[in-house]
Structure I
Amino acid sequence: MAHLPVIDLNRDWRFLSADDIDPAYGVSALDESAWGVLPALADFPREAIGYDRPLNLQRRFDLEPIGEVCLRYVLEVANAPARTAISINGWRVATSSGDPLTVDVTDQVTLEDNLILLQVFSKRGALDGVRVFAVPCDSPSP
């Protein structure tokens, strides 16, 4: 079998602390140029998290076709502050409890132009170890 893809999502994020955002799609009334650039996810700006306002982080990614192989796609988040809401392409896929999480996102991803949105509500805790990877369909569920 061909090498299964792993997409590291720890770099090249954008952030916005605003109330005028669609939580499902990561779209705001402001164009994307209003979003700040965040080179490393681990360096998320804690000071931008308000008492009743989350920090919104978004990143786009593509999946490469791998041929005639049945694959499922899994999102893994090693560290995220408790209550961090995670959406992909407008679908809420998980809410962090503060522990590492692994979730099957096969039904939420497409080959091109995927958008992952993290809404961080807490200044406490690390945020890193985010990746999407493929597993054969006959592998046990995460």
Structure II
Amino acid sequence: MFSLLPLIPIIALAVFVLAQTNTIRLIIWLSALGIFAVPLRYLVCARCPYYGQYCSTLMGKTVPLMFKKQEGKSMKPGLWIDMAFFVFLFFFPVPDLWRFGGIVLVIVWFGLLSLFFIVMSLFVCSFCPLTFCPANRGGKRTPENVQ
């Protein structure tokens, strides 16, 4: 759960700024966040070996409440789609952040993103055995976990 804490100010800042600057862009961003939070969990978490167990994001325990386990289905395509949505979610608000708060707000935004990536690297990706994950591709590589 600790790994998700940096997402709270990121989401709050994006929603606040987009609500102040452009309602249509807010709707687009919230829709993408909704897709990232629910249907993509089907493509990733319902197929994960940690399904039903505690994982670094708590989704292992949450996803069984939403979806049945998808035995025998690859989570690799879902991970790539997940990463695409992740990139979209964090770069889509940047023009509005610039218009609303200038360089200071953009620096705060990228500072929060950096904090999130640091937390993920230290507490999630560095322990995750799924070396085929796009987020884990540049992480640790040992002969035991290289596929």
Structure III
Amino acid sequence: MVQSVEGRRSWKLVSDEAVYTEGDSLLVLSGVNLTFYENDVPTTVLIGDSGRVDLEGGCMRIWNGVEAETDDGRRMVTQELTWNDSLGVLHSDCLVTMTIPDSVGVTILSGRGVDLDTNLGDVEGVDVREDFTAEYSGEIEID
């Protein structure tokens, strides 16, 4: 499945297997690969073992071994994630671990109840509701 806006891809969903339930307008997926695009260029790739897409509501749920990585090296790992297409929000109530590199080090964030944009917080920031921890390894410059 591919969604495009004005001829440019916004996301593409590929699956190893898909079963369509016509009465419920649901797709049940195995081997999920979801790629987000900006200006028709891939920016974030999200994978998971299984998923379900509500074709009428525009929501997708991905679970088991969920990982995402951006083109600038941001990485996220969790057990379950939902994507709301109309809001453009990735959401998880599970424990989420994020790795965010910068020019001199790496920040590792973790917590529960995370909302992110498709760039894994690069644009909108990372909103963690519970059990937030942050760890930075790198040089800190003090002026």
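What follows draws every value from the coordinates through simple rules; no lab data is involved. In this text the structure is predicted, and so the values were computed from the model without any measurement.
Some values worked out for this structure:
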quantity: Test item: relative contact order in percent (Cα under 8 Å, 6 or more apart) calculated as 33, pick one of I, II, III; calculated: I
quantity: Ranking I, II, III by mean projected area of the Cα convex hull in nm², the structure that comes out highest; calculated: III
